[in-house]
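Quick heads-up: structures coming right below.
Nothing in this text is a laboratory measurement; each read-out follows from the coordinates by a stated rule. Owing to the predicted nature of the structure, the values given are computational and were not obtained by experimental measurement. Cβ atoms are built from the backbone, for glycine too; each structure is taken alone.
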Structure I
Amino acid sequence: MNELSIAYGLLKDLQHESEKHGVSRVSRVHVRIGRLCTIVPEVLTFAFETASEGTVAEGAELSIAVVPARGRCDKCNIDFDVETDTSVFFCPQCGGVAAEVISGRELEIALFRGTSETTS
């Protein structure tokens, strides 16, 4: 994925949410990124800093949490951590192939903090 495109997408969402909630300046943004995403957190941070110039989020801190990759076996119905260097995930209990990836593909704004303008 292109981190600059992602940064612009995040800023678009932040602008929309800021307007909706009457926020004039965003000071901190918490983002959750799944381990299976091809996003490099340091590159996203740089892209966000660059793209946010002149926006409601200029100077905002970008806090990134990486969500572990987990799978679910359809045979034993257990959830387990998966290795990210393979495209097929095997259940550690029965050896079956994970039928479902239950986490690790997230890309979401978890929280943003901002302030609203006040007039006297």
Structure II
Amino acid sequence: MAGIGPKDIKVAEVHDCFTIAEIMAYEDLGFCEKGAGGRFIEEKQSYIGGQTPVNIDGGLKAKGHPIGATGVSMTVEIVKQLREEAGERQVPNVDTGLTHNVGGIGQYCFVHVLRRD
């Protein structure tokens, strides 16, 4: 709906309530092929300097996974990245970011694309 593809995303925040959930999100969002999520991490493609830096702020587990506030915290991080206010974890040349949040017991999934003009 946003008219962009996975290669256009410069930084992302994905729902990482469990390690496998983060890997599945890489694959589901098209950052890598199905079954290649582990390799995506091993090759540091989810790191600053990689193809798509993901959860640069440590992700939800690093924040204590504040249920109800997770989507807000993800959006705040992407906005900081877009404004170039992320300090040591700033991804260079960010103009497009993505948040991916899962709710309930997995029956809801929300993806937002934020862009700086």
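On relative contact order in percent (Cα under 8 Å, 6 or more apart), which of the structures labelled I, II is highest? Please list the in-between numbers first.
Details: I: 35; II: 30.
Sorting by relative contact order in percent (Cα under 8 Å, 6 or more apart) in descending order puts I first.
For which of the structures I, II does the calculation of Kirkwood radius over Cα pairs in Å, for residues 57-104 alone return 11.4? Before the final figure, lay out the partial values.
Working: I: 12.0; II: 11.4.
The structure behind it is II.
If you work out mean count of other Cβ atoms within 10 Å over residues 9-16 for I, II, which one comes out largest? Could you put the intermediate results ahead of the total?
Working: I: 16.2; II: 24.6.
Greatest value across I, II: structure II.
Which structure, out of I, II, was P(r) over Cα pairs in 10 Å bins from 0, in percent, for residues 33-72 alone calculated from, if the result is 27, 41, 31, 1?
Of the structures listed, the value fits II.
Upon calculation of Kirkwood radius over Cα pairs in Å from the atomic coordinates, which of the structures I, II produces 14.1?
Answer for the origin of the read-out: II.
For structures I, II, calculate mean count of other Cβ atoms within 10 Å over residues 17-24 and state which one comes out highest.
On the way: I: 13.0; II: 15.6.
Going through I, II one by one, mean count of other Cβ atoms within 10 Å over residues 17-24 peaks for structure II.
If you rank structures I, II by mean count of other Cβ atoms within 10 Å over residues 65-72, which sits at the top with the largest value?
Numbers: I: 17.1; II: 13.0.
Largest value of mean count of other Cβ atoms within 10 Å over residues 65-72: I.
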